[in-house]
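What follows is a set of structures for review.
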Structure P
Amino acid sequence: MQKMIMLKYGELSTKKGNIGLFLNTLKENIKNSLKDIDGNIHFDKGRMFIIVKEEDYNKVIYILKNTFGIHEIDIVYQLEENSLEKIGKALLELLQNYEFKTFKVVTKRSDKKYPLTSMEVSAKVGGILLKNISDIKVDIHNPDIFINVEIRNNATYLYFEKISGIGGYPVGVLGKGLLMLSGGIDSPVAGYMAIKRGVKLEAIYFESPPHTSQEAKNKVIALARKLALYNNDIKLHIINFTEIQEAIYKNIPHEYLITIMRRMMYRISAKIASSINGKVLVNGESIGQVASQTLTSMSVINEVVRMPVIRPLACFDKLEIIEVAKKIDTYDTSILPFEDCCTIFVPEHPVINPERKLCYEYEKQIPYEDLINNAIKKHEILKISRQEENNYADIL
């Protein structure tokens, strides 16, 4: 018997004519993630198979559990023959490593030429086990172990445990986007959700030294590293926003500080996105959460760019966002007490229904185009690679 990892695609299986693109992208993503591991990847209709050395299984499973496009991960044993006698003999050998009193056999039969139905295979395999293993019985509702038999055209696969994947689409299959990444709770969650839908992300962060600290920058780098686990790696574009922010503070009525600041950030982000062939901007805005996220504010701020802006959290409340942040392990980093550009110079009463004509009038008070071009010209780019955690030793 050949031991290997079998992947099930879930949502990808609905793509019909486009499934080849999705599967090839998934395969390339897995190859890139496993580039330091000696192994082999192949797939047929409906399944992908990975063969690696025994000592690499824990690390590989950890990586696959955090790879979008995978619905389920199974450690399987391949039989080249699919007779009931061979299946029964193999199961009796494998089950010596398991302790159980009750079981259920679940059969899937994609090879429709096989002479028995799935239910007939399950019944006959169950009979073989009952005959040869003492003190066990069938329990179809709550068994100690599920015995899975999958009969495919080229081989039969036996497995006992299912590991859930995170689903979604393979990263990059739908193009590239730029995430507006702050040090808060929301934007990393928005980035995660965009990656899950197949968008390969780069990120942009606005720093304002000396008003923002090195600790605040390090915090954002740490959040980008968390996202790199799912994105495989991530480029972080760091914009020095000090000169622009100080010009806004000195020349713009304070109730409009946040509105004008966000309009400048959008302009810069759109230019960076275009330079990397990005198709969309992504941010963590949630309707009504702060003054700049009322519908009127979002409309007035959004108008300075022609590029689509994706807001995955638009209709989430804060508790829902926090729940996802904890799930993806960004929450504890996000709540570290270091201020970013969006929290310094916050006016006491920011406008919640800004007027476009006033924005145009106020922006004439500063040479923002020159300031923006200068900030982009001098910006810093960090490539943050996926950093493997050390907590995969006990996955299996």
Structure Q
Amino acid sequence: MAKSYSEINDKIKSGKAVVLTAEEVSELARSLSPKEIAQKVDVVTTGTFGAMCSSGAFVNFGHASPPIRMEKIELNGVRVSGGLAAVDTYIGATDCNPERPAYGGAHLIEDLVNGKKITLEAWGKGTDCYPRKHIRTTVGLDSINEAILYNPRNAYQNYNVATNSTDQIKHTYMGTLLPRFRNAAYSTAGELSPLINDPECRTIGLGTRIFLCGTEGYVTWNGTQFHSTKEVNEFGIPTSNARTIAVIGDLKKMSPDFLRAAYYEKYGISLFVGIGIPIPILDEEMARRVSIRNEQIETTIIDYGAGNRVLGKTNYAALRSGEIVLNGQKIRTAPVASLAKAREIANILKEWIARNQFLLSEPVRLMPSGTSLQSLKEEQTPENGQHS
């Protein structure tokens, strides 16, 4: 029997909704069928906490007297966007000062959330309506008008396993990869991962209310590099990078427990973002989807040392065991995302729903289907030895 969003929300309001985390429902599925789970469970909560480079925050500083049209902006010496309105900026997570590469946009965002003051310095050419040409001051979350976390690409549906066949160490966004397959790194939270529990995004779309860095957030669009891959396993789960989401939330309400800056040696800066999405169990098919277990979720092993060569496949049960076997060789594995934080997020979201502090929102627009990725092609010019 199918359930509607309004029926599930009514049960949440009355305190009668049955809410489980994705790990709990996966364990329950060992003894109950999807039909029985659909009858018993109303909501399944998910969670992930990992590095999401395509993140950042819109900030409005407020006007000075006399006012300035900020065309060049630095925060704690980090250059940020001056391409918006007079006193608006976008702090990209990977923004940095090349002379100080280990501190950048992600650290600025974390500093703001931690209540720290940061130095703002800005320059403009001066106009009749914005005569000031320079300002230097300090700002914090308590003194600026708006601070809006807006992340164009978060919560990858699945992600590759990274390893390295060469004789040299490789420094990557998946961490340090040791030579000759001495380690492998993975990032997704497996059976807890939000978009793995709803692989076709039946319940995740524009307007979906989510847990975002300790507060309420929303899905605003399909994320950049979103694509509905045809590479799925027998359980309908993509076996490589696929769908993503764009998300938004109030930075002033966020917690540093679920938003952390990171620096990867010889690669650069990223921002760890905590996301949890509630999956309504609308019918038996949704119950089947959320019952997925780590051993049923496959992903692709990629050689980051040799041009992203595909080496094979593995599953998250093997990855979490601490080692995988590739062509007879045992490779030590380690996550670059936090499973403990993912579990914490799923449990906090479960508690919010159980206490009627968080209702589900039905998407006003579903995610696209039949999409594919475009690749950047080098322009053929005489300068690079090619001809158009």
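Which of the displayed structures (P, Q) returns the greatest value of mean count of other Cβ atoms within 10 Å over residues 34-41 on calculation?
Values: P: 12.6; Q: 17.8.
Between P, Q, the highest calculated value is found for Q.
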Could you figure out which one of P, Q the value 24 for relative contact order in percent (Cα under 8 Å, 6 or more apart) was computed from? Q
For Cα Rg over 2.2 N^0.38 Å, which structure out of P, Q has the highest calculated value? P
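On mean count of other Cβ atoms within 10 Å over residues 258-265, which of the structures labelled P, Q is highest? Please list the in-between numbers first.
Values: P: 24.6; Q: 19.8.
Max of mean count of other Cβ atoms within 10 Å over residues 258-265: P.
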When P, Q are compared on distance in nm of label points 7 Å out along Cα→Cβ at positions 274 and 306, the highest value belongs to Q
Out of P, Q, choose the structure whose coordinates give semi-axes √(5λ) of the Cα gyration tensor in Å, for residues 178-321 alone equal to 22, 18, 15 when calculated. P
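Which one of P, Q has mean count of other Cβ atoms within 10 Å over residues 2-9, as calculated from the coordinates, equal to 15.1?
On the way: P: 18.8; Q: 15.1.
Derived from the structure labelled Q.
Upon calculation of distance in nm of label points 7 Å out along Cα→Cβ at positions 10 and 210 from the atomic coordinates, which of the structures P, Q produces 5.0?
This value belongs to structure P.
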Origin of the value -4500, where helix-only ellipticity at 222 nm (-39500 (n - 2.57) for each DSSP H run of 4 or more, over all residues; to 500) was derived from one of P, Q: Q
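FYI, it's all coordinate maths here, none of it is from the lab. Since the structure is predicted, the reported quantities are computational estimates derived from the model, not experimental observations. Cβ atoms are built from the backbone, for glycine too; each structure is taken alone.
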